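Structures follow.
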Structure P
Amino acid sequence: MDKYGLIGYPLGHSFSVSYFNQKFSDEGINARYYNFELPNIDELLEVLGSNPELKGFNVTIPYKEKVIPFLDSITPEARAIGAVNVVRVSHEGTKIRLKGYNSDVIGFTKSIEPMLDRKWHQKALVLGTGGASKAIGYGLKTLGIEPVLVSRYQRPGTIQYEQITPEVIKEYNVVVNCTPMGMYPHVDECPTLPYEAMDSHTILYDLIYNPDETLFMKKGKERGADVKNGLEMLLLQAFAAWEMWQERD
């Protein structure tokens, strides 16, 4: 039986196990999907060595960037993004070969594109600086939207939350939350933003899908903003990941 899985830490919130195992069951695919919770990325080598049936795995927080040195090859898009969330595993004799992809971009752009009005939406704030935010920034650029990354700390090429004024929200009226803030069980938390400046031209997109409506989304919705959670993106990127695992060089 083929194996697929997810590496990250922690994985208590993982949706992928139930999604893929349901898919395998429904479609009669002789495979099983597992969570590989790794406190340290170096433990990936042990996972590969002890699971010879492993054909591919997804990568989540905090390893979307840290996994790259372990890969034998990487797609040009994933390299440009600087983050990988899908790895295909193949065997050449006794050698294990790993190829990295990024399906976050596909999932995100297909999910947010119907919400966009080019007349109003030209600039975006991307909350967070991790692997997911890099993919989101890349995806926004492909849609013709100028992204700016927002960090809690002083980092090159970012702005800080305290710099986001009502005027900034009016100009950067697409806001994408790539942080875990507001994720279950911390449902009473949300990014610090001037929500009062939002209106019907504001889009709030949250990569979180548990809860269905985060406080970030709720506060924007109260001001008339168009809001969406990350469930559709997750489904679209999972579908794309399966296609990537089936690819042959």
Structure Q
Amino acid sequence: MADLLQCVQDSGFPFRDRLIHLFIGGSELHGAKVHGTDDLDIYGVYVEPPEMVLGLESLPHFVWSTAGNDRRNGPSDIDLTLYSLKKWAGLACKGNPTALHFLFADGVLRNDIWEGVGANKQLFLARGFVKQFLGFADDQLKRMTGRKGRGKKGQRPEIEQKYGYDVKAAMHTLRLLYECKELLSVGTITLLRPERDFLVRVRTGRYPVEKVLAMAKKLFVECEEIAAASPLPDRVDRTAVSQLLAHSYRKAWNAA
């Protein structure tokens, strides 16, 4: 925990004492990290002071990287992404897969505000999220096959040269689809992923691109079928989420 908090301090984030959730994300969260290739991704949630919510200024999110904006991250780099509770909840209610991971990731902080959110995680789940998951998976698939621009910091020419295609994007494609199936079926996302050994094999080029495409095609269909019979509600009850957020903010401010 001390190392993660030190990273937050090094970043210059002004509300370190208002963090309510902090955890390691990225491939390490899923169990698909390959030694010597990945940076350290840190995610968290904070409750802003009243003046940052009710006043003229705001800080809905905070992003920092040791790599800056001009170069790709290396194995020794750190990316830090922190969201205000309200900002995170908004992303989660839209079905953003990364935001939903926050609900199921083991954090390094014990905080009753976040525990209260976690105790009501069902409020943030809906069968309609299938569109978001399939959209994110399709983006990774297009990146894998070269049909989508990669962006200055996202290019991986050394991986494509070694394996013939972007195997990291392939891993994320399949990982998102497996997560989608589990979420729609039983309302949870298991971290570390149960299929993590398989995902590492995908990421290390053990399968030809044709095999990965065939697996992805099958999983896309299965996700659509599971969504149709999912026990989750069609959409998130935004009124209930708003009530939970209001209660959480009042509790945090009263304790400050």
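Bear in mind that the values in this text are calculations on the coordinates, not laboratory data. The structure presented is a predicted model; accordingly, all values stated were derived computationally and were not measured. Cβ atoms are built from the backbone, for glycine too; each structure is taken alone.
Overview of values
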item	result
Test item: relative contact order in percent (Cα under 8 Å, 6 or more apart) calculated as 21, pick one of P, Q	Q
Given 1.2 for distance in nm of label points 7 Å out along Cα→Cβ at positions 168 and 192, calculated: source structure among P, Q	P
Of the structures P, Q, the one that 3.2 was derived from, the read-out being distance in nm of label points 7 Å out along Cα→Cβ at positions 64 and 224	P
If helix-only ellipticity at 222 nm (-39500 (n - 2.57) for each DSSP H run of 4 or more, over all residues; to 500) is computed and equals -16000, the structure in P, Q	Q
Which of P, Q leads on distance in nm of label points 7 Å out along Cα→Cβ at positions 176 and 208, largest value	Q
